[in-house]
1. For the read-out semi-axes √(5λ) of the Cα gyration tensor in Å, a value of 29, 28, 17 was computed from one structure; give its label from I, II.
2. The value 0.55 for FRET efficiency 1/(1 + (r/R0)^6) of positions 58 and 170 (r between Cβ atoms, R0 = 25 Å, to 0.05) was derived from one model only; which of I, II is it?
3. Tell me which of I, II gives 15.6 when you compute mean count of other Cβ atoms within 10 Å over residues 162-169.
4. Upon calculation of mean count of other Cβ atoms within 10 Å over residues 42-49 from the atomic coordinates, which of the structures I, II produces 16.1?
5. Quick check for you: by mean count of other Cβ atoms within 10 Å over residues 18-25, which of I, II is greatest?
6. Consider the structures I, II: one of them gives 1.00 for FRET efficiency 1/(1 + (r/R0)^6) of positions 82 and 130 (r between Cβ atoms, R0 = 30 Å, to 0.05) as calculated from the coordinates. Say which.
7. For structures I, II, calculate distance in nm of label points 7 Å out along Cα→Cβ at positions 50 and 194 and state which one comes out highest.
8. Which one of I, II has helix-only ellipticity at 222 nm (-39500 (n - 2.57) for each DSSP H run of 4 or more, over all residues; to 500), as calculated from the coordinates, equal to -4500?
Structure I
Amino acid sequence: MVPDATAPENEHTVVGEARWPMAVAVLTVIVLTVLLPNSLVTRPRWGVPVVESLLLIAVIIGDPGKIDRRSRPVRTMSVTLIMLLVLTTLWCTAQLIDQLVTGGAATSSAGTLLAAGGIVWVSNCLAFGLLYWEMDSGGPAVRAHGLPAHPDFAFPQQLSPEIAPPDWRPQFIDYLYLGFTTATAFSPTDVSPLRSWNKIAMLAQSMISLILLGLVIARAVNVLQ
């Protein structure tokens, strides 16, 4: 195909990613939160999940299909949704850590404790993955129109363009992977944070994961003895 000679040289190909991976991750966090014991969730129990679900529906309606619409209202709703998920997950984490230290219903048996700890840990990974995805370089809709010269994260494909296909853009799976590796390695792996906000977020996630895993394992061993 002969390239269009009239097209601007700096025009980027629009590469919008599918909405469904993000929607599935959001729904998973909502469902996992609902499955937690009463002592670990906010009151009223169904209040926050309903608000999160409504925000997800509004975001999907505002930009259905491929994520490529640069809209301030949609961006505001999406950021609000992700921040609410992160704050809810952090609240549940704080409640679980408090019960691990002081004792509580969620830590009375090893089975309940391990289930609650696993749910909270996975929810944190998903929520932080969504946070990185939403905040990097202005969000997925902006990235669909081309990566900035100075992004918030440096992926291997950006550092070595020869290993990536043309017009490569990070997708949700890349940020989900980042969320899980940060929680398991307690440090950056193949993706480097370049801004203060994501360094602080990754530091917080690593600390939360380290404290959570350490306390849950220690408490479970103590209960089993």
Structure II
Amino acid sequence: MSIDYWFPTVVYNELLKPSPQTTYNMVDYVNKFRSRHSETYSVTGDTVNEYRIAEQSEFTWLNREVHKHCKLYLEEYGLDVDRMCIFVSKAWPVVCNPAKIDKEAVVIQRHNHANSHLSVVYYLQTDSQSGGEIVFHASPTHPVRYVPFAPLLKEQRIASLCCVEYKPKPNQLLIFPSSMEHEVNLYYGGLSRYSIIYDLIITNKEDTEMDNEMCVVNPSNWIKLNA
């Protein structure tokens, strides 16, 4: 007998090792961001027009790490990473403050990032045992959703999974397809949960001689239409 699992969803999971000074600089930046939005239980930078933090010196180290690990991720698909460029379209902080018992505003609702190809989350600061898990959902068209398993399950196995969650850990980096729907569970830790999000666009290199029919052409070759 053979049980074959085809068409997997690839999620990259790694613990990074920033220096103490690098961590301090990033946390200090997000502390200041949080202080500007202290009236809310949770805030995402892209909703308050703060989505260009990849340009800030505090995140130079993280930019390099995201680039390096994204290349490793893409190699798992069999891609020639020397023929492509990785662009940051947006990068922003997310703050989830500890929830009060009667509040659930820290929950980030189910969504995807339809504006990009890959998404990255880096957990800068979190209490790993106090909720705030990221939950990834299988596509609504995934075949397992159309088989009436749920009432008959005696144990959850990988073949019957429609969702999976990761408990956040400090310095953890996750990379996943931006189209994959995900959400964040209620966070109730003793300190605010800080994460950094990147949305990435994958293009070919500037060499226009290569076959580029089925890839995004490098922005250097784009032509802007004027009215």
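Derivation of every value follows stated rules applied to the coordinates shown; laboratory data play no part. Quick caveat: nothing in here was measured; it's all calculated off a predicted structure. Cβ atoms are built from the backbone, for glycine too; each structure is taken alone.
1. II
2. Details: I: 0.55; II: 0.90.
Computing FRET efficiency 1/(1 + (r/R0)^6) of positions 58 and 170 (r between Cβ atoms, R0 = 25 Å, to 0.05) on every structure in I, II gives 0.55 only for I.
3. Only one of I, II returns 15.6 for mean count of other Cβ atoms within 10 Å over residues 162-169, namely II.
4. II
5. I
6. Numbers: I: 1.00; II: 0.10.
Source structure: I.
7. Working: I: 4.4; II: 1.1.
With respect to distance in nm of label points 7 Å out along Cα→Cβ at positions 50 and 194, the highest-scoring structure among I, II is I.
8. II
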